[in-house]
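Multiple structures are listed underneath, in structure tokens.
Readers should treat all values here as calculations from the given coordinates under stated rules, not as data from a laboratory. This is a predicted model, so every value here is computed, not measured.
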Structure 1
């Protein structure tokens, strides 16, 4: 099962991209205000995730989709 979390961008340097499904900083999704990002993984919680101090609760696919539909994550402004 894939698990998701959000956390403050100030902790991106703590992410080991060999332990999560994103491949680099460039593949992360950011909140509208650029203060939060998301990572996901399958299986056991990676050690780099355990060390994060600003992480949200662990979320399922349906939970992250609901979160991403909020104004914090999706802007109504034209591109």
Structure 2
């Protein structure tokens, strides 16, 4: 099993390679009042090319959903970083 830092490092590398972005935000919510909607620990790693206040607006308020096809493309591009 990968350590959390190993996963974060692989995601950061995938953001550089796939999206050509160096900057990212890590969000982890605990409890209903903090916005947690799934009752287990998980992290959101959000690559960004915009200032933090714009990320917060998109991450917490509105974002367009990816189509099934778009999600499949994203999955294929990123999955290679996690296959041993």
Structure 3
């Protein structure tokens, strides 16, 4: 899942998204369009994240998004 999230972020946000320590929301790297594209691409891969049910701060970092995607993937697969 880590590589999938990084690949999507690189495509929808550009290389700045993968810089260590980047706050994706504060810097504007993850803008509203990129956010929608991220969620749509994750959904295409079977990971449906309901943004209204998640703390926005989880989208601030690459690692936060990876953890969130893993959580939703595990829920879908019957884990967690």
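Using the calculated result -11500 for helix-only ellipticity at 222 nm (-39500 (n - 2.57) for each DSSP H run of 4 or more, over all residues; to 500), pick out the matching structure from 1, 2, 3.
On the way: 1: -3500; 2: -11500; 3: -16000.
Label of the source structure: 2.
State the single structure among 1, 2, 3 that was used to calculate P(r) over Cα pairs in 10 Å bins from 0, in percent, giving 18, 55, 24, 3. Before the final figure, lay out each step's value.
Working: 1: 18, 55, 24, 3; 2: 14, 41, 40, 4; 3: 19, 58, 21, 2.
Structure 1 accounts for this read-out.
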